[in-house]
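Visitor: The structures come next, written out as structure tokens.
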Structure 1
Amino acid sequence: MKNFAQILLSWYAVHKRPLPWRDTQDPYKIWISEIILQQTRVAQGYDYFLRFIKRFPDVQTLAAASQDEVLKYWEGLGYYSRARNLHAAAQSMNGVFPSSYEGVLALKGVGEYTAAAICSFAYKMPYAVVDGNVLRVLSRIFAVSLPIDSAEGKGQIKQLAQRLLDERHPDDFNQEIMEFGALQCVPQNPDCAQCPFKKQCKALQNDKVDALPVRAGKTKLSRRYFSYVYVAQGPYTYLRRREEKDIWQGLYEIPLLQSASPLAPEDLCRLKEFKKLFGSLSPRLVCAPLKHILSHQIILASFYALTLPAKKRLPKEFIRIKKADLKNYALPRLVQKGLEKAGLLAKENA
């Protein structure tokens, strides 16, 4: 399509948002911003980016930090494997961020999209970015009928994006097309009357804007039932670090009991795992079930509290900490929210 890049440029000149990771060619800062924004809206990621960069201003600082501290600064963003991968990648760099596409792509947690974004924004390399916004924009304008969540569909749009790319200014072009998808060609109810591509958009011409992009199908969500128990023992409480390869790996949580179906308080006491930990103690419900939706599962979590006798200790997998120090540990947002609702943890400003 003729003038595609020029149309984008004209639109961007009016609608560009001032964001802290723009107008920089520092590959480290661009990398951090791209990883944060992989599964996070800009409005939510903005403050997290500033806080993260303030604490970890360069590769060396991030590499030297403990994983616990990195996860604490990531707390609330979700998809914690992103933070673990960031930390591992920083430690693999020997203090110098890679300057080649192959080197960037080899970093843990970096895929083709992220490598293209970093290399085009930091080094002006001619690699087209293809994120969700780009997939949506190009599938509509060019009426791509293949599912965007299939290898064939994504491959077709990737080739199209590379062909359209302004190789003289790949950094600007990539920013422009992603911003266009985020603000103009939005998933629901886009303002097509004000779209600069309304004369070229095949989806609009054929009344298929709502039907595109095509997706092969949604993943069925599984359900999990969690019962969390906050243990009070004088000025102390107990935490366990999640080490298994599951959600929230590396984060801390209060004692957890899982079940195949919802449990009433009296049923919780009958579980073997509960008796093993707490004997005949009776917990009290302090927070009714909270619904927490992740990409492939729904968690329904209830929160209980009990008082542990002074001489009793939980198994060695649990650490005993002062209640006042609970805020210093990286907790899953679900646990944080439940404890806040129960009045057992003060709310923190992100």
Structure 2
Amino acid sequence: MKKIAIIGAGSWGTALSIALARSRAAHAISLWAHEAEVVESMRSRRVNDVFLPDFELPAGIAPTGDLAEAVADADIVLGVMPSTHARQLYSRIAKALPERAAFVSATKGLEPETLLRMSEVIRQVVAAERAARIAVLSGPSFAREVARGDPTAIVIASKDAQLASEIQEEFSGPTLRLYSNSDVAGVELGGAVKNVIAIAAGVTEGLGFGHNTLAALITRGLAEMSRLAIALGGRSETMAGLAGMGDLVLTCTGALSRNRGVGVELGRGRKLDDIVGSTRMVAEGVSTTAVTRMLARRLGIEMPITEQMFAVLYEGRAPRDAIRELMERRLKGE
């Protein structure tokens, strides 16, 4: 039996703990939460009342607010924290882990200060201690549906083929199927940048536009994602798979998407601060938009949807004006 330490008990971290309790392999699972009330509700009522209500934690999951306790003797550290907190949390646990421990990042975002992917952050933090074994987990997966047991297929990517295979076997179960991949950059960038496009998709709904607009946005959004991913070492076939197109379609069309929800409210005229302040859930696409725009400009890559979403989120551009700017750009071939 392997111990899995899940760092982050938001909706996705909690859902993954429930799914892993159902997996084919037997696990000891610790689930760390920063918020004291989350730990208390999971311990006393076996439910995460704050981030994933209505789903009972199986008996094999041990909630804790003590980070050292969570990672003690862990074989696998599964990071599900917001990207803005990743470096600090990985730094805190790096020295406490046994040499054998592997890292799996399920955070779908980029570090705002450095523009790094989460696997790159882990490697920087852990390099002083050991040569870390690192994998990333991404793909089309709403937390509530995973917790409910809806059949879900996602991707585990690592440069270490043996590690990818090991995690694939450990995590897969009757309702969660993992596909392995060696394209770490492509899988991470697909999971991060699709959130930017999802905000734009929400904007179009908030403005009252229909399926024509959404289909165009998803298709051209995939083109933007692919250009950036390929420039940073990813592969085009990854962007056509679960971690690219699959996650993009889900996040742009599904009512459970937090990033799409932010866009819907922006399209209806609400201010970003009001939208973000009204929920404890993190919409990674808000910060990822700024990071993606910086990466694109640094690399000389054209990403017009990202540019317009940056203008809406950070420069006060009216959402309707942003859509008009996209439509009135210089005509070109596909």
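Read-outs throughout are calculated quantities, based only on the coordinates presented, and are distinct from any laboratory measurement. Given the structure is predicted, the values throughout are model-derived calculations rather than measurements. Cβ atoms are built from the backbone, for glycine too; each structure is taken alone.
Visitor: Looking at structures 1, 2, which one was distance in nm of label points 7 Å out along Cα→Cβ at positions 27 and 235 calculated from, given that it came out as 4.9? Don't skip to the end; give the middle numbers.
Guide: Values: 1: 4.9; 2: 2.6.
Computing distance in nm of label points 7 Å out along Cα→Cβ at positions 27 and 235 on every structure in 1, 2 gives 4.9 only for 1.
Visitor: On to the next question. When Cα Rg over 2.2 N^0.38 Å, for residues 123-186 alone is calculated, the result is 1.05; to which of the structures 1, 2 does this value belong?
Guide: On the way: 1: 1.05; 2: 1.24.
Answer by label: 1.
Visitor: If you don't mind, another one. From which structure (1, 2) was volume of the Cα convex hull per residue in Å³, for residues 35-82 alone calculated, if the value obtained is 93?
Guide: Derived from 2, not from the others.
Visitor: Given 52, 41, 33 as the derived value for Cα extents along the principal axes in Å, for residues 43-242 alone, which of the supplied structures 1, 2 does it correspond to? Could you put the intermediate results ahead of the total?
Guide: On the way: 1: 69, 44, 30; 2: 52, 41, 33.
Source structure for this number: 2.
Visitor: Also, I was wondering about something else. Could you tell me which structure in 1, 2 was used to calculate log10 I(q)/I(0) by the Debye sum over Cα atoms at q = 0.08, 0.16 Å⁻¹ as -0.35, -1.38? Don't skip to the end; give the middle numbers.
Guide: On the way: 1: -0.51, -1.32; 2: -0.35, -1.38.
Derived from the structure labelled 2.
Visitor: Can you say which of 1, 2 returns 2.3 when distance in nm of label points 7 Å out along Cα→Cβ at positions 107 and 251 is computed? Write down the numbers at each step before the final one.
Guide: Values: 1: 2.3; 2: 1.5.
Among 1, 2, the structure yielding 2.3 for distance in nm of label points 7 Å out along Cα→Cβ at positions 107 and 251 is 1.
Visitor: Follow-up. I have 2.1 for distance in nm of label points 7 Å out along Cα→Cβ at positions 203 and 299, calculated from one of the structures 1, 2. Which structure is it? List each step's numbers first, then the result.
Guide: Details: 1: 3.3; 2: 2.1.
Label of the source structure: 2.
Visitor: Something else now. Out of 1, 2, which has the highest value for mean count of other Cβ atoms within 10 Å over residues 75-82? Each step should come with its number before you reach the end.
Guide: On the way: 1: 18.1; 2: 24.0.
If we compare mean count of other Cβ atoms within 10 Å over residues 75-82 over 1, 2, the biggest value is for 2.
Visitor: Which of 1, 2 yields -15000 for helix-only ellipticity at 222 nm (-39500 (n - 2.57) for each DSSP H run of 4 or more, over all residues; to 500), as computed?
Guide: 2
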